[in-house]
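K.L.:
What follows is a group of structures, each given as structure tokens.
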Structure P
Amino acid sequence: MHKLSATELAQAIRTRRLSSLEAVEACFEQISRFDPTFKAFITLAPEQARVAARAADRAVQAGLPLGCLHGVPIAIKDLTATAGLRTTYGSLLYRDHVPTQDDLCVARLRAAGAIILGKTSTPEFGMGTGTHNSILGTTVNPHDQAKTCGDSSGGAAVAVASGMAYLAQGTDMGGSVRTPASFCGLVGLRPSQGRIPRWPKPLPWESLVTDGVMARTVEDAALMLTAMAGVDYRDPTAIATQTWPRPTFSSDGGPQTRIGYSLDLGVTPIATEVAEVFEQVIAAIAQVCPHTSPATIDCSGAKFAFETLRGAIVFHQYQSLLENHGDQLNETLRWEIEQGQGVTAADYLKAEAQRGKIFNNFLDFFEQHDILLTPSASVLPFPSTQTAVLDINGTALGNVVDYLAITYTLSLTGLPVVSIPCGWTQSGLPVGIQIVGPPQAEAQMLQFAYFLQEQLGFRHRWPRPAMAGL
């Protein structure tokens, strides 16, 4: 049963061909088999999930109105508050923390009928290379247990990739949904900034972080976005619509799409094996989409803009942790917080101005194109024992954040981006491709992703041999 898509499962529950309780039990069977090794979940809620599933099944039997995710088992990233369910932020400082209120996206997922299985692992407060924390240890890649699953929604990616959950919520600031999706062979959706309102927010006008989706199919990603999207004025950056135009999905339209592609956006080296797969993928796409051509977008200053804005935001949010518990934080987290300590108002405004220039350059691009394609990660999954990526192809990087430049540059724009699996290395590691759409054009972007999924087979594969017997 765990091999069903979330869309298929939701329909099967709605028509009484399967029960939510059966789906929940199938997930916990997968968890018992694989999570002791993979370490995707930092906290499980088996009894809460079973109670909710039984209630969901009674609602179906009674003919009550059903949400779009009614009875579907999902996972929530452990940076996101869940009422009555432990939320640790990957930190020993919060190992016993149980919130009394859901974050907005969780409340909406519950309202849509989703069943929460538990909380997925993340590095301490979401910062670090790979998914490691002192509570659980290291979360590993289901395609190769010696490799990382990515950060910081790594546990979410592993849970979905291995059939332990049908969907998972993640968060993305600089690539924390898209990188794990690429490393684990999944669909990872970062929607337009404001498409999924966030509340509560430490900085209400902050516009780099967004909630996102981990799924095994493009349709499933759209389904979960439907549950979370819609205006909430407590988030002043929210897009002011109650719904989003979810596509009906068809295999038509791809050949007419005007596609531009860039290997590196001019901001980062790309590992040789990633570049080779990307070139092969672009050649395959060009066979079915004749309007495919290389593109150049001026993204100069992206590093300064992102690192300045990120540093200031992180310092504002976590400076009290550094002051009061600095000796208990991991080294990477301390470094991350300290980066914002000297950011001046002039620096911040200069970064915002540069961000605006980059955004306008993307608008110019979309005057002539419908879609932009880039790799989803600059590197392949690296050893899980590795705590930083400091060079690519022998080119030194400036810091531990630089390897995310191919994703964080797009974060600056606030444009919708989805990563889908597009290829595999000879050793069996997945490679992802980022599909970028015009402003607020999730429907157009996801329709094209669906076209690639169906026409070229760009889709999730069950991990082997790590999960032999699936």
Structure Q
Amino acid sequence: MLFRSRRLEALLGGPLDAVTYADLAALANNPEAAEAEDLDYKRELLAADDKGKEELAKDIAAFANHIGGIIVVGMADTKGIPTQVMDSDVSDAHQRHLHQVVARNTAPPVRFEMRPLHNPATPGKGFLILAVQRSPQGPHAVTAPPTKQTEKALRYPRRVASKTDWLTETDVATAYYRRFSAAADRGQRLQDTERELLTGLPASNVAHLLVSLTPEDPGDMQITQASYNRYKNELLTTASFLGDNEPLFTDVRIGSRRLIAQGGNPDGYWYNRCELHRDGSGGTAMRLGGRTETEQMVEFAWAEPDTVVYELLSALYLLGSHARDRAGATGAALIKAALVDAPHSHHEGPPKPSMTPFPPFRIDDVSPVSGRRRALSTQFCAYADSQAAALLDDLADGGTGLVQAASVLADELFHAFGIAEAAPITRDGEIRSIAWSGDLKPRILQWAQTHAITVLSE
């Protein structure tokens, strides 16, 4: 099924395509499976009379106008918590009926998918999953005649927490504006995201890896007190570096149409900043540490290839997950990565701060024999950038597609230093174990094993 949600997949034990009847039946009396902004339960879904047709159209359109979600038909609930399996009709004829009701009572018609899960003991009965993606054609209106008296001329539903509410005129106008502006140049949005990230960085003379992403089909992450508390807890307790167990961020706050997460010491060598926008765009700035060396009377900073690649992979995973799972964005994403010896070296960067020194930057590795720096770069580089497009599902799933996207970006960054390719990963989405060292090697190998990524032996 096209709809993907990391939260729901964790709850159900896998993608919707792989969920079984037993998996859904096991949700009964589980408080963690309560109704939410992306999950609803129905004892049955007949949609036979005007009220039933209106309710079905409203529920489907509400998910499409928000971040998407699923309706599980065949489960009774009490105050939103699933309580009892109530097998429903899962016949082909019933599925065709539901599709026709939604098509005739929403405008523009909402596209959604259905998957029947038959009860092995009762042919023709079981669960029916209705999966709705966030729609780039929104807002979707309910056109079925209202069964209750209403003064609302506009009837555009949207999922809010575990309930369905109606969009105001301002909400509808904003949604239409976003639909039309989505067709505009996404490259400009990518540039704006990167520039806004740069303006928020503290003064520094340390090399940074900047990664920005914007989805081609934007999402809409609602920021309420409840959602902010949930997202804050996620960012403060979940490890953002691949294969690591320690959270990256120590502070999360609300900014203008975004969440801002920070970790590390703004005045030190290690500091990370992430801006996660409502539309699914986002940017990360990660410092590459303070390794310096002097050679031929020149002091310079340097980082190992695996460090650059590791931070790039982690940033792509973080941004892709946000776009898909929080904002409900779909399809492909435009990505830009930039490597700078200090933020002011970026053409959109802040002014040069009053601090010294400002050593030039290069990428070198460490000899496995001597343990000393081994030259790779043929020149210093103050600013290097690369761009690519990738599917959000590939980035958020953290598999081979993520490595492939990172390889395209990393190779172009390394070219600016006179290096032919980023050795730690390949364009085929593989991990070269010989190119990883130190504490990064066990992390990346563990992550690769978990996500079934091919590791090339030494």
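K.L.:
One of P, Q was used to compute Kirkwood radius over Cα pairs in Å, for residues 202-265 alone, and the result was 14.9. Which label is that? Walk me through the numbers on the way to the answer.
P.N.:
Values: P: 14.9; Q: 13.9.
Derived from the structure labelled P.
K.L.:
Continuing with the same structure: With volume of the Cα convex hull per residue in Å³, for residues 146-289 alone as the yardstick, tell me which of P, Q scores highest. Before the final figure, lay out each step's value.
P.N.:
On the way: P: 153; Q: 141.
Once volume of the Cα convex hull per residue in Å³, for residues 146-289 alone is worked out for each structure, P has the highest.
K.L.:
Tell me which structure, out of P, Q, gives -0.66, -0.82 once log10 I(q)/I(0) by the Debye sum over Cα atoms at q = 0.10, 0.11 Å⁻¹ is calculated.
P.N.:
Details: P: -0.66, -0.82; Q: -0.77, -0.89.
Corresponding structure: P.
K.L.:
Give the label, chosen from P, Q, of the structure having the highest value of FRET efficiency 1/(1 + (r/R0)^6) of positions 234 and 418 (r between Cβ atoms, R0 = 30 Å, to 0.05). Write out the running numbers ahead of the final one.
P.N.:
Working: P: 0.70; Q: 0.15.
If we compare FRET efficiency 1/(1 + (r/R0)^6) of positions 234 and 418 (r between Cβ atoms, R0 = 30 Å, to 0.05) over P, Q, the biggest value is for P.
K.L.:
Ok, one more. Given a value of 0.45 for FRET efficiency 1/(1 + (r/R0)^6) of positions 178 and 362 (r between Cβ atoms, R0 = 41 Å, to 0.05), point me to the structure among P, Q it was derived from. Kindly include the intermediate steps, with their values, before the conclusion.
P.N.:
Working: P: 1.00; Q: 0.45.
This figure was derived from Q.
K.L.:
Oh, and also: Comparing P, Q, where is FRET efficiency 1/(1 + (r/R0)^6) of positions 106 and 210 (r between Cβ atoms, R0 = 25 Å, to 0.05) highest?
P.N.:
Numbers: P: 0.95; Q: 0.05.
Structure P gives the largest value of FRET efficiency 1/(1 + (r/R0)^6) of positions 106 and 210 (r between Cβ atoms, R0 = 25 Å, to 0.05) among P, Q.
K.L.:
Computing distance in nm of label points 7 Å out along Cα→Cβ at positions 130 and 330 for each of P, Q, which one ends up highest? Show your work: numbers first, answer last.
P.N.:
Details: P: 0.9; Q: 1.6.
By distance in nm of label points 7 Å out along Cα→Cβ at positions 130 and 330, the leading structure of P, Q is Q.
K.L.:
Let me ask something else. Match the computed value 12 of relative contact order in percent (Cα under 8 Å, 6 or more apart) to one of the structures P, Q, and report its label. Let's see the in-between values first.
P.N.:
Working: P: 17; Q: 12.
That value comes from structure Q.
K.L.:
Taking helix-only ellipticity at 222 nm (-39500 (n - 2.57) for each DSSP H run of 4 or more, over all residues; to 500) from the coordinates of each of P, Q, which one would give -9000?
P.N.:
The value was obtained from structure Q.
K.L.:
Another question about this same structure. Given structures P, Q, which gives the highest value for FRET efficiency 1/(1 + (r/R0)^6) of positions 18 and 82 (r between Cβ atoms, R0 = 25 Å, to 0.05)?
P.N.:
Values: P: 0.50; Q: 0.80.
With respect to FRET efficiency 1/(1 + (r/R0)^6) of positions 18 and 82 (r between Cβ atoms, R0 = 25 Å, to 0.05), the highest-scoring structure among P, Q is Q.
K.L.:
To which of P, Q does the computed value 4.5 (distance in nm of label points 7 Å out along Cα→Cβ at positions 90 and 386) belong?
P.N.:
Working: P: 1.7; Q: 4.5.
It was calculated from structure Q.
K.L.:
Let me ask something else. Kindly point out which one of P, Q the value 0.94 was derived from, the read-out being Rg/Rh (Cα atoms, Kirkwood Rh), for residues 74-241 alone. If you can, show how the numbers build up before the last one.
P.N.:
On the way: P: 0.94; Q: 1.06.
Among P, Q, the structure yielding 0.94 for Rg/Rh (Cα atoms, Kirkwood Rh), for residues 74-241 alone is P.
Taken together, the values in this text are just the output of simple stated rules run on the coordinates, not laboratory data. Just so it is clear, the structure is predicted and the values come from calculations on it, not from any experiment. Cβ atoms are built from the backbone, for glycine too; each structure is taken alone.
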